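Just so it is clear, none of the values below were taken in a lab; they were calculated from the coordinates. Not measured: the values here are computed from a predicted model. Cβ atoms are built from the backbone, for glycine too; each structure is taken alone.
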Structure P
Amino acid sequence: MQGWRRALLWGMLAAKLWGGWGLTWDIRWHLLIGRDSFWIPPHLLIYSAVVVVLALCLATLARETLLALHGGPAPGSVRRFGLLGTPGTHLACWGLVVTLLAAPIDDLWHRLFGLDVTLWSPPHLLGLTGSQINSAGCLLLAVEAYPPDHSARRFALLLGGAIFFGTFHLLLRTSLLWAYEQGGLAFFYYPLLGALLLPVALVPVARLSASRWAPAVVVALAVVIDLVGGGIARAGFDFLKPTPAIEEALAREPASPIATFHRIAKENGTPAVTYTGNARAIMLAFLPALALCLVDARRRAVLATLAFAAAYFALVSWHLAQLPAFRSRLPAAPEIAVGIALVLIAGALGGIIGRWLGSALARPPAYGIIGAAHD
């Protein structure tokens with residue numbers, strides 16, 4: 001049974017990788033080509049990954065449930081909705097159910113509202129929430145499937161943590177629109193959201209892996225994953241050569257977030273679509289992650305995330321201030337003071353949530369119940 005659970009873990013991580021690369025391609029598709037159909041290749045990548053992961057989870061739950069009819073429940077199993085499996089398997093499975101439910105809602109949303117309204121639209125947030133629940137399930141399954149000192153457990157936690165982190169980082173993009181459109185205090189929404197969300201992925205991995213430097217490794221892995229995704233997007237465009245329809249879409253909806261992204265790119269003198277842009281943005285979190293490591297998020301989670309928040313605030317604010325599109329949006333001194341305070345509060349809250357999540361996932365693993373003979 002333990003071997004089956006481990007196969008589930010690695011199958012899920014592999015599928016989440018190609019689904020994440022599909023999402024990377026999808027974002028570039030919408031910026032460059034526009035929205036033409038639900039059945040665009042990036043969507044097929046995303047939802048094929050969702051279907052594969054859900055099938056793996058349901059097959060594992062069904063197998064454990066059927067075996068329990070003859071020999072009793074396997075060690076570490078719990079019953080949810082009539083199915084037996086480890087808590088990690090259940091968490092991963094039902095998170096994917098949420099993501100799958102978001103697909104038809106997203107298609108209806110676009111039929112009603114046209115061009116992508118925002119990454120923060122209800123169906124997008126529903127799908128990403130399900131994906132993050134599944135990622136937390138992957139972390140828990142790694143804890144259940146391997147003993148604490150096993151190298152496979154450490155790698156699964158780092159890889160799963162990088163995917164978890166990357167999705168949180170993706171949510172920061174929309175705050176650039178707010179900074180551009182509103183200026184002032186909104187200039188700091190990006191580092192504020194980063195200080196709140198990113199430690200929710202980094203702190204649990206540090207605590208579960210028992211590695212002081214795990215957060216920095218997670219950020220580095222997230223950069224590599226995004227670079228690979230950008231390469232896949234480029235190769236996909238080169239192979240398929242889809243016909244761009246973005247100009248017509250922007251003319252129809254000049255106030256849409258995608259149109260605003262194009263204006264920001266034009267003012268910055270950069271292309272609207274790049275294949276390393278998000279990787280460069282992720283790299284801004286590397287030095288703050290090192291600060292998190294130095295303070296040691298395993299033992300001092302909140303203090304470590306305050307160090308992360310302070311460093312992230314400084315780096316992101318400096319970076320945005322260098323961009324022509326944001327120079328006229330720079331905040332005044334009182335707004336800077338308020339922005340610093342809000343980012344530090346967000347960092348403390350992110351540390352509290354990350355510490356709670358790490359503790360919640362660090363339950364006695366199934367491996368410890370089954371015994372070393374099954375390694």
Structure Q
Amino acid sequence: MLKRFFILCSGADADVLAQSSNGEQNKYAGIGATVFFTAFMAFLAASYALYTVFDNYITAIFFGIVWGLLIFNLDRFIVSTIKKKDNFLDELLQATPRIILAVIIAVVISKPLELKIFEKEIDQVLLEQKNDLTLANQEQIATQYTPVITAIDDEVATLKGEISAKETEVNTLYETYVAEAEGRKGTELVGKGPVYKEKREKHDAMLAELVDLKKVNTEKITGLEMKKTELAAAYAEQVDTSQPIIDNFGGLMARVNALNTLPWLPSFFIFLLFLAIETSPIFAKLLSPKGEYDFKVEDAEGEIKTWVAQKADQRKILLETDHTINDRVYNDIAEEDELYQYKKKIARELMQKQQNAFYKRQTDIL
């Protein structure tokens with residue numbers, strides 16, 4: 001049962017092969033098994049690759065089956081269309097387009113499996129790329145808010161500087177009128193005289209200005225800090241909104257690019273493995289000598305070609321004979337006097353009718 005199935009996979013004529021030896025049947029069963037397992041590997045590779053795209057098992061398996069059947073049909077067609085000839089170079093020339101197609105199929109099959117085999121290494125590369133993208137995204141978004149926040153910080157620093165300068169000025173006036181009262185500076189007279197009162201009034205006026213300035217600037221600083229908080233919240237919201245896009249960075253193209261950053265030698269050997277699997281049925285037919293099956297197929301094809309050529313020659317001879325007979329028949333008829341007299345009578349009547357019609361038409365014109 002399994003042997004018949006693999007023979008079916010090889011694309012060989014089961015009826016002809018059934019009349020061949022067991023060795024010949026085993027050879028084509030082996031070729032068919034290679035075709036089947038290549039298609040099976042193509043199914044696994046396509047299912048994994050499509051799962052990374054759609055993130056859905058059912059969809060991935062469905063399209064993986066379609067892809068596996070397509071590869072199975074292509075491989076079966078490639079193997080079944082290679083015919084054994086007496087010259088190896090002719091066979092190789094015949095198989096060259098099919099070998100090229102096999103190489104393409106091997107590349108398509110091996111790449112998704114490479115992604116699965118090196119999944120952990122690829123995840124590490126993707127993690128590093130995601131971190132870089134996260135930092136770059138934060139920096140890019142920050143360029144929209146940093147100038148505004150910097151301007152707010154500068155304005156807050158200016159307002160606080162005004163308050164600090166005013167406080168310094170008030171403290172200086174305070175020290176001045178206290179020193180005047182203690183007799184350490186100014187008139188150097190101890191007591192609260194007219195000069196003390198003047199300096200005290202100046203200090204009190206400046207203190208009142210300081211209180212008003214603090215009130216006004218504090219309100220401004222509070223408004224600026226609120227605006228700064230709103231900008232920080234907007235920045236955080238924009239970062240949170242864009243982060244899922246970066247988190248989902250890991251599709252098929254990203255994984256292929258990540259795979260390309262890894263050392264090439266392991267991937268190359270995996271490709272060679274699938275190339276060997278894909279081309280092994282072709283080279284098995286090329287390198288194997290003509291077998292019993294090949295001779296029987298060649299004999300059957302030759303018999304059909306001969307029969308078709310005979311039919312074509314018979315139709316050609318029949319057509320030429322028919323032309324010859326027709327020529328003789330019409331030549332004999334042409335020599336019969338009865339047919340000549342009949343056609344002469346008909347021609348005379350036709351010419352009379354034409355002459356009468358012409359005469360009538362000319363009379364109507366006149």
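For the reader, a short list of remarks on this structure follows.
- Of the structures P, Q, the one that 35, 14, 9 was derived from, the read-out being semi-axes √(5λ) of the Cα gyration tensor in Å, for residues 8-119 alone: P
- Structure with the greatest value (metric FRET efficiency 1/(1 + (r/R0)^6) of positions 200 and 304 (r between Cβ atoms, R0 = 25 Å, to 0.05), set P, Q): P
- P(r) over Cα pairs in 20 Å bins from 0, in percent derived as 16, 21, 16, 15, 15, 9, 5, 3, 1 - corresponding label from P, Q: Q
- Entry that produces -32000 once helix-only ellipticity at 222 nm (-39500 (n - 2.57) for each DSSP H run of 4 or more, over all residues; to 500) is calculated, selected from P, Q: Q
- Top of P, Q by distance in nm of label points 7 Å out along Cα→Cβ at positions 24 and 312, largest first: Q
- Structure (P, Q) behind the derived value 14.4 of mean count of other Cβ atoms within 10 Å over residues 256-263: Q
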